[in-house]
Structure P
Amino acid sequence: MSEDTLTPERSTHLAHAEGAVLRADDLLAGYLPGVNILNGADLYCSEGELVGIIGPNGAGKSTLLKALFGLVRIHSGTVLLKGEDITNQRADTLVSAGIGFVPQTNNVFPSLTIQENLEMGCYQRPSIFSERFKTVCDLFPALGDRRNQRAGSLSGGERQMVAMGRALMMNPSVLLLDEPSAGLSPVMQDEVFVQTRRINRAGVSVIMVEQNAARCLQICDRAYVLDQGRNAYTGTGDQLAKDPKVIELYLGTLAKQT
């Protein structure tokens with residue numbers, strides 16, 4: 001894209017993305033060659049930020065996270081972590097580099113105990129387990145109290161805490177959360193959002209894809225509205241929550257409930 005054809009949204013992105021801890025520029029990506037789900041998506045997350053990604057079903061939200069984490073092939077564009085090009089690197093390499101990822105489903109090992117799940121989170125550096133286990137249990141005290149319980153016996157919300165804890169075991173700079181509240185009761189959804197903010201305040205930058213758009217905008221510093229694989233709107237959570245076009249097109253009745 002030439003400089004004289006830059007959209008206002010992309011110009012804003014380029015002006016503010018410099019120095020971001022994680023940055024994606026003009027991503028074209030998809031699951032099959034020649035079939036793109038992402039069509040020029042941009043994103044950046046500064047150190048200490050909580051960034052939300054919302055939008056309609058099929059907009060490419062989860063695909064964007066998976067592309068950042070090396071699980072979906074990027075056909076064009078770049079991803080930078082602290083200025084280093086990590087485009088299309090393997091997921092295990094990205095974990096070592098400082099990115100944690102919590103998938104929406106199948107995100108725990110059900111036959112393993114809570115402690116064993118957390119041990120899997122730092123299998124690349126087992127020597128740090130004791131230190132990181134204490135840190136994670138400070139965030140999620142129930143994990144330490146029930147460390148010998150099998151993950152398969154936990155509720156959906158409790159499994160989500162284990163999955164988030166496991167992703168934190170390698171002390172990531174950035175945590176990617178894919179639909180953390182999906183399928184949970186309203187009470188457990190609130191708990192997930194509280195815990196996400198707590199993780200962020202502990203010094204971890206967070207990028208969260210979330211279907212509960214109104215709640216996501218309440219807790220995030222900035223957000224992107226993704227539509228058809230590209231950015232439709234960007235702004236602070238408060239700005240987007242009050243934007244009449246965003247409310248009409250993407251929030252609907254959810255906005256009136258908050």
Structure Q
Amino acid sequence: MTSPDPTDDHLVIEPSVLYVGTPVLLLSTVNDDGTPNLAPASSHWALERMLVLGLETDGQTARNLGERPELTVNFPSGDRWEAVERLAAVTGRDPVPDAKAAQYAFEPAKFDRAGLTPQASDLIAPPRVRECPLQFEAVVRRMTPGVAAGYLMVEAEVVRVHALPEVVVSGTDHIDPHAWRPLIYSFRHYFDRGPSLGWTRKSPTPGHPSPAEAPVPPEIERWASFGGTWEVAELAAGSATVRLCRCDSGEEVSRITSSEPGFVAWAALQEAR
């Protein structure tokens with residue numbers, strides 16, 4: 001055992017949950033009688049076309065997937081948190097499992113309970129959630145018992161992705177990270193996603209902002225007010241270079257290179273137009 005570090009300012013704590021913050025999922029499956037079940041979840045991660053979901057073993061979703069291994073994974077936006085919360089105290093299991101009896105009630109009509117609308121899927125039986133801007137159709141490839149009792153690890157392959165046009169970069173298959181505003185679940189509170197801080201070097205949409213997030217930089221606005229013209233000369237991950245040109249001949253007078261996020265976002269928007 002090492003000696004305590006006197007410069008360490010961190011506390012040793014024992015939080016009751018470790019939900020540090022992930023997007024909320026609405027999982028749709030099919031019951032024995034052919035009706036849909038809808039359940040909120042947040043424990044998941046993705047790698048390429050595979051999703052790994054953490055599910056309670058005594059929930060209706062796990063039961064349905066064991067018998068009919070298809071589901072839709074729907075991502076609600078921040079303004080739908082109340083719809084998600086309306087599902088928090090109900091279950092599709094009848095009778096309600098003993099461990100949940102004190103806090104949960106049986107609800108067969110989950111979509112109605114949440115005030116959401118089922119929407120037919122293309123390739124699988126479970127419906128999508130119409131109000132969710134991003135929807136996955138998925139097929140379960142493996143279900144594995146957890147290390148501790150009470151949960152399953154479900155590996156599901158995404159076979160089709162649906163997205164509303166407003167969250168897609170026009171003319172591409174890329175989700176616009178500035179338009180995409182998923183509902184985040186963190187330490188039992190709901191949050192909307194905050195503003196973009198930057199992007200990785202592998203991003204297919206570096207700096208792609210909405211116009212409201214990318215006002216004209218003051219130096220460019222000032223140059224244009226004198227009648228000068230400009231053009232983006234170079235856009236890289238984390239920096240942008242703009243040529244300042246004469247209004248009459250278009251001759252380059254100088255260049256501005258900046259790594260300021262607002263400047264880079266504005267330059268990226270000009271490139272995208």
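Thinking of P, Q, which structure, once helix-only ellipticity at 222 nm (-39500 (n - 2.57) for each DSSP H run of 4 or more, over all residues; to 500) is computed, gives back -3500? The partial results should precede the final answer.
Numbers: P: -10000; Q: -3500.
Among P, Q, the structure yielding -3500 for helix-only ellipticity at 222 nm (-39500 (n - 2.57) for each DSSP H run of 4 or more, over all residues; to 500) is Q.
Supply the structure label, taken from P, Q, corresponding to relative contact order in percent (Cα under 8 Å, 6 or more apart) with the calculated value 16. Please list the in-between numbers first.
Working: P: 25; Q: 16.
Computed on structure Q.
Comparing Cα Rg over 2.2 N^0.38 Å, for residues 85-156 alone across structures P, Q, which is largest?
On the way: P: 1.20; Q: 1.32.
If we compare Cα Rg over 2.2 N^0.38 Å, for residues 85-156 alone over P, Q, the biggest value is for Q.
Determine which structure produced the value 4.7 for distance in nm of label points 7 Å out along Cα→Cβ at positions 117 and 229, calculated from the coordinates; the candidates are P, Q. Present the calculation step by step, with values, prior to reporting the outcome.
Details: P: 3.4; Q: 4.7.
Attributed to the structure labelled Q.
Comparing P, Q, where is distance in nm of label points 7 Å out along Cα→Cβ at positions 53 and 181 highest?
Checked P, Q; max of distance in nm of label points 7 Å out along Cα→Cβ at positions 53 and 181 sits with Q.
Have a look at P, Q and say which one yields 79, 59, 31 for Cα extents along the principal axes in Å, as calculated.
The correct label is Q.
Each value in this text was obtained by applying a stated rule to the coordinates, not by laboratory testing. Just so you know, these numbers come straight off a predicted model, no measurement behind them. Cβ atoms are built from the backbone, for glycine too; each structure is taken alone.
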